1. Kindly point out which one of 1, 2 the value 19 was derived from, the read-out being relative contact order in percent (Cα under 8 Å, 6 or more apart).
2. Among 1, 2, considering only mean count of other Cβ atoms within 10 Å over residues 67-74, which has the greatest calculated value?
3. Here helix-only ellipticity at 222 nm (-39500 (n - 2.57) for each DSSP H run of 4 or more, over all residues; to 500) has been calculated and equals -18000, so which of 1, 2 was it run on?
Structure 1
Amino acid sequence: MSPSAVDTSSAEVDTSPIPALRKTLTSETEPLARRFRALFSLKHVACLQPPTEQSLPAIQAIAAAFASPSALLKHELAYCLGQSKNLACVPYLRAVLEDKNEDAMCRHEAAEALGALGDMSSLDTLRGLRDDEGEVDVVRETCDLAVERILWETGDGRKGEKLKQSDFASIDPAPPLPMATQQPSIPDLKQTLLDPKLPLFQRYRAMFALRDLASPPDLPTAVPAVHALAEGFKDSSALFRHEIAFVFGQLCHPASIPSLTATLKDLKEASMVRHEAAEALGSLGEEEGVEETLRLFLNDPEKVVRDSVIVALDMAEYEKNGEMEYALLPEPVASA
């Protein structure tokens with residue numbers, strides 16, 4: 001083999017973007033927004049179906065960033081791993097969930113991710129934390145949702161359900177409530193959403209049914225569904241309120257801006273809710289006044305809110321520029 005042939009072979013080996021993305025993601029000196037873009041690039045590779053030879057290195061690169069002190073980044077790592085449909089993520093997620101010294105927001109996201117993966121082997125862990133009265137509410141509630149989602153995913157009940165085709169590809173903490181024979185009633189769904197006596201899983205199902213009635217945004221049900229969802233910000237559960245904000249971030253509907261803005265401005269609100277409201281506003285960055293609102297919180301007393309505003313403003317810039325992907329893609333991913 002000639003030297004030139006060896007050099008060419010070596011160059012081909014180096015075409016994978018994963019090492020460079022991992023370096024960016026795990027570097028504490030990189031701007032947070034750039035690290036988020038690297039994360040979403042790695043998520044794209046980790047979520048490829050069927051998996052490629054790059055999938056596991058992408059998962060390992062994402063998991064390596066759990067060493068970061070940033071709660072915002074770590075909670076996003078867990079979310080991305082949960083969307084991968086790859087059980088190779090389970091050990092990393094379970095380690096975060098079981099670490100009592102970890103930020104509760106990160107542990108909650110790890111539990112939710114295990115539910116999204118449908119990991120039966122984690123049921124005992126999830127049930128144990130759900131039933132631990134000494135555990136923080138946000139973790140207990142998320143473990144409850146994760147158990148119910150796994151049981152729904154793996155049980156027979158879902159086979160008889162007729163679910164509306166969703167515009168969203170995300171694996172959610174709960175599936176939407178099944179379609180009725182007629183057009184779903186927004187007042188009925190709102191009643192289920194807001195009833196604290198009902199199981200949290202059922203209320204989440206109403207939440208995602210309302211989300212799907214608000215997309216696309218020109219549906220006649222869209223604005224009424226958004227207004228119904230906004231009532232969820234009055235719920236006593238911070239977990240529930242944060243999920244409402246997350247759903248608004250998916251919808252990008254201008255009708256959600258007043259309630260998201262009020263939530264972000266409420267300094268008595270839980271930081272995990274305010275941070276989610278900030279990111280949701282970032283997805284609405286093209287709308288008048290949104291960027292100005294976000295900039296008011298660049299020096300917020302809560303670090304997770306400050307960090308979320310930085311990322312949200314970067315997302316708003318991406319929306320305005322019409323970029324194809326909120327990501328860093330230095331090179332095409334090598335095929336398997």
Structure 2
Amino acid sequence: MRIGVIGLRQGLHLAGWCRRLGMDVVAACDHDGGRRAAARAELPGAVLTERWQDLLEHRIDGVVLANDFDAHAPPAIAFLDRGVHVLSESAACADEEEGRRLIAATERSSATYSFAENYVAHPHVRLLRAAADAGELGRVGMVEADYLHGMSPEDVAALVGDPAHWRGRIAPTAYCTHTLSPVLALTDAWPVEVTAFLADESEPRAAVVMAVRLSTGALALTRHGFLQGEPDSHWSWVSVRGARALAESVRAPGERAWSVRIRTEAWASPDGRTREEERTPPPYTLNGRPVERAAEGTVRMLQAFRDTAVHGEPPLVAVRPAVAASLVGVAAAASLTNGSRPTPVPDVST
């Protein structure tokens with residue numbers, strides 16, 4: 001499979017894993033000449049260019065979009081219209097109109113769209129999904145999900161206060177897909193309405209809390225941004241409360257952060273006793289070698305993209321759930337603007 005990569009910061013990391021998975025990275029681009037120069041040693045033989053439009057002229061089977069957070073839909077639509085499979089990272093779209101154009105492009109294309117949402121494939125989320133699928137939790141009534149970075153105030157200000165960086169221009173609610181995508185995958189639900197709050201009104205760009213009503217009737221509480229207490233499981237913590245049991249990431253340092261605690265109350269246990277256990281994800285290997293826990297979601301996501309493009313397997317996260325998760329951040333920005341009022345999330349389920 002011949003791959004092009006757009007964006008050579010995170011994209012160079014993804015390109016390395018693509019190569020280890022047997023994909024041939026033949027072209028890449030970045031507007032920054034320094035990043036292009038740094039990529040030459042790691043991508044031998046690849047054509048390196050400044051403009052993503054140049055890659056439309058290359059013979060590639062798939063493209064990985066790792067460019068600026070809010071600039072993915074235009075290249076995704078262009079490549080889909082050329083019959084090139086698309087893997088798009090972080091945000092599928094910047095607004096509803098763009099999201100609907102992306103869905104239309106996907107559905108008329110001979111190629112496929114996959115959302116590069118590695119958090120759906122992280123070990124702790126997979127354990128939670130297995131427990132939910134097995135019926136251990138019962139009907140899910142509430143989900144909580146964190147995507148948090150513990151950084152100094154000075155570092156946060158330099159990042160979100162820099163207008164030259166995409167983090168400096170997006171709404172504080174926008175980067176919500178690493179919490180919302182796991183929520184939607186765990187519940188098989190769609191977002192219906194969101195109410196957003198600043199975590200600290202004196203630091204309006206640092207962190208937000210969102211209450212999202214789901215199509216199943218359940219409630220999701222998500223927190224993302226910059227707050228102390230960064231989870232060791234790649235900045236992610238997830239909790240699922242069902243009618244029969246609770247399952248949540250273990251709040252612990254190191255390897256245990258990828259484990260899941262499941263608590264079943266006495267009334268719901270066969271023996272009438274409260275049951276509590278900790279489940280550890282099995283090792284994951286690539287070519288006989290163990291994959292680091294923090295990289296497992298990325299490797300599984302890229303494998304799924306390859307299998308979708310080459311073998312016709314369904315995408316790990318398809319275009320409609322990708323757009324839905326992204327539009328929660330758009331609706332949440334409107335909620336903040338209107339004094340944290342509940343705001344409908346556009347329905348893109350059909």
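What follows draws every value from the coordinates through simple rules; no lab data is involved. Because the structure is a prediction, the values reported are computed rather than measured. Cβ atoms are built from the backbone, for glycine too; each structure is taken alone.
1. Working: 1: 16; 2: 19.
Considering all the candidates, the number was obtained from 2.
2. If we compare mean count of other Cβ atoms within 10 Å over residues 67-74 over 1, 2, the biggest value is for 2.
3. Comparing all candidates, it corresponds to 1.
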